[in-house]
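Where a number appears in this text, it was derived from the coordinates with a stated rule and is not lab data. All values derive from a computational prediction rather than experimental measurement. Cβ atoms are built from the backbone, for glycine too; each structure is taken alone.
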Structure P
Amino acid sequence: MRLSREVALVTGAAGGIGRAVATCFAREGAEVIVSDIDEAGSASTLEEIEKAGGKGTVISADVMREEDVVSLYRRAVERYGRIDIVVNIAGGDCEPASDVEQIDYVKMSANIDLNLKSCMLSCREAARVMKPQGSGRIVNMSSLVYRGSPNQFSYSASKGGIYAFTRSLAMSLGRFGITVNALAPALVEVPAFIRALGEERWEMLRKDCSQRYPLGRVATPDDVARCALFLASDDAAFITGQILEISGGARL
């Protein structure tokens with residue numbers, strides 16, 4: 001197993017991508033700290049892990065609250081004594097499909113808080129744990145729209161910020177044996193997004209993207225999870241400061 005006896009913290013682990021990452025890591029031998037604001041969803045993820053013979057625990061946190069992030073890491077270290085891997089999945093778009101003239105201050109701030117600031121806080125706490133260990137893997141969640149998007153202004157800015165922050169962190173933490181990389185998926189088929197759009201609009205979007213992506217389909221949560229696994233494993237021991245596009249060839 002690629003993550004045998006490793007302790008992995010996954011934020012946003014109640015959602016489609018976070019759950020896929022958490023269960024994938026558990027199958028590969030990691031003991032997974034399942035963290036999300038959705039306590040019922042976290043419990044469901046842990047149940048799935050345990051049914052498959054894996055190990056883990058739930059530590060709930062609202063990553064938009066600094067005190068919750070600090071408490072999350074404190075409780076994790078109290079339980080396990082270390083954290084080997086952190087995957088920051090928690091996030092979302094609080095201002096989708098907005099015209100530039102209609103950018104809303106509250107929604108814009110929420111996107112920055114939920115996507116960028118939460119990631120920075122989690123990485124700060126991860127560094128405090130991993131530097132004394134002399135090792136660690138951090139995987140952040142960006143998005144293909146870090147390149148820009150004509151109607152996702154604050155979301156794109158937050159995901160572009162994650163890319164810049166990831167590179168900066170990799171420069172800073174490399175000498176401590178810590179790698180820091182980011183994932184940048186294109187459209188991913190996750191239940192929450194389908195519910196938000198509605199089945200009809202989702203199917204139109206999925207069909208459109210499938211026709212435009214060279215591989216002819218949109219991503220699944222497992223596609224993202226396998227890339228996170230690679231970056232968290234020793235297979236990627238000499239890779240840091242990179243953004244891995246999981247796009248099916250979109251925007252080549």
Structure Q
Amino acid sequence: MELGSGISAVVTGGASGLGAATARKLSSHGVKVGIFDLNEEQGKAVADEIGGVFAKCDVTNEDDVVSALQTVRDAHGQERILVNCAGIAIGKRLLKKDRETGTITPHDVASFSKVVQINLIGTFTMMSKSAAGMVTLDPINDDGERGVIVSTASVAAEEGQIGQVAYSASKGGVQSMTLPLARDLSKDGVRVNAILPGLFHTPMFDGLPDEARDALAASVPFPSRLGSPNEYAQLVADICQNVMLNGVNIRLDGAVRLGPR
């Protein structure tokens with residue numbers, strides 16, 4: 001798909017991190033971008049910066065998704081690009097053991113469910129609602145392409161660490177949806193891919209001490225640093241422009257492989 005002013009995109013989690021970088025990158029190619037996020041202040045700021053549209057949206061709420069999509073479509077028309085960046089992470093072991101009292105507390109279901117609802121079901125909801133609009137469009141090129149969906153999984157989908165059971169499960173689900181949905185939408189000319197980022201400098205890392213961030217950066221073989229959100233955004237643009245990329249989960253990780261902890 002050739003990126004330009006005739007193309008509309010929706011980016012979830014677009015107020016910060018990978019999503020904000022992606023919104024800026026697509027806009028730099030002339031794409032009209034709609035930003036979904038729960039953070040109104042930051043989301044509106046990014047939208048104003050790039051001349052886009054912001055819609056407050058909880059991706060776990062189907063009505064919210066439908067309403068937010070309509071807001072962007074009223075301004076920009078039906079999106080041909082969807083990028084799913086909305087997500088959260090928690091760190092909890094399956095069992096929390098108190099050595100002094102001998103008490104064992106299992107991982108609570110509520111927090112596990114919340115991570116899965118946002119990262120996996122929220123991604124699915126966005127894909128289904130967006131694809132329903134994409135397939136109604138006229139093809140944009142000789143291949144019959146109508147749209148492209150890029151979701152965000154994680155290297156934790158393949159090498160989940162201790163304490164990442166909820167996050168890994170949710171991102172593994174995102175990874176596993178890629179091929180069946182690419183096959184499902186193939187006759188309609190909608191491509192589906194996912195990116196598995198490694199260790200990227202996003203707001204999730206901001207709370208870590210400098211020593212911890214340095215240690216994580218040093219664990220990346222090459223380049224030996226944390227990834228930049230701009231590098232994620234560049235890959236999104238590359239996927240959009242290369243029509244042969246379909247049904248794949250692409251690791252973007254500097255050859256890092258996560259250890260047990």
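One of P, Q was used to calculate distance in nm of label points 7 Å out along Cα→Cβ at positions 46 and 230, giving 3.2; which?
Only one of P, Q returns 3.2 for distance in nm of label points 7 Å out along Cα→Cβ at positions 46 and 230, namely P.
With distance in nm of label points 7 Å out along Cα→Cβ at positions 166 and 238 coming out at 2.1, pick the structure among P, Q it was computed from.
On the way: P: 2.1; Q: 3.3.
Value 2.1 for distance in nm of label points 7 Å out along Cα→Cβ at positions 166 and 238 corresponds to P out of P, Q.
Given a computed value of 1.2 for distance in nm of label points 7 Å out along Cα→Cβ at positions 78 and 134, which structure among P, Q does it belong to? All intermediate terms of the calculation are to be shown ahead of the outcome.
On the way: P: 2.9; Q: 1.2.
It must be structure Q, since only it matches.
Which structure, out of P, Q, was helix-only ellipticity at 222 nm (-39500 (n - 2.57) for each DSSP H run of 4 or more, over all residues; to 500) calculated from, if the result is -12000? Working shown, then result.
Working: P: -14500; Q: -12000.
Going through each structure in turn, the value belongs to Q.
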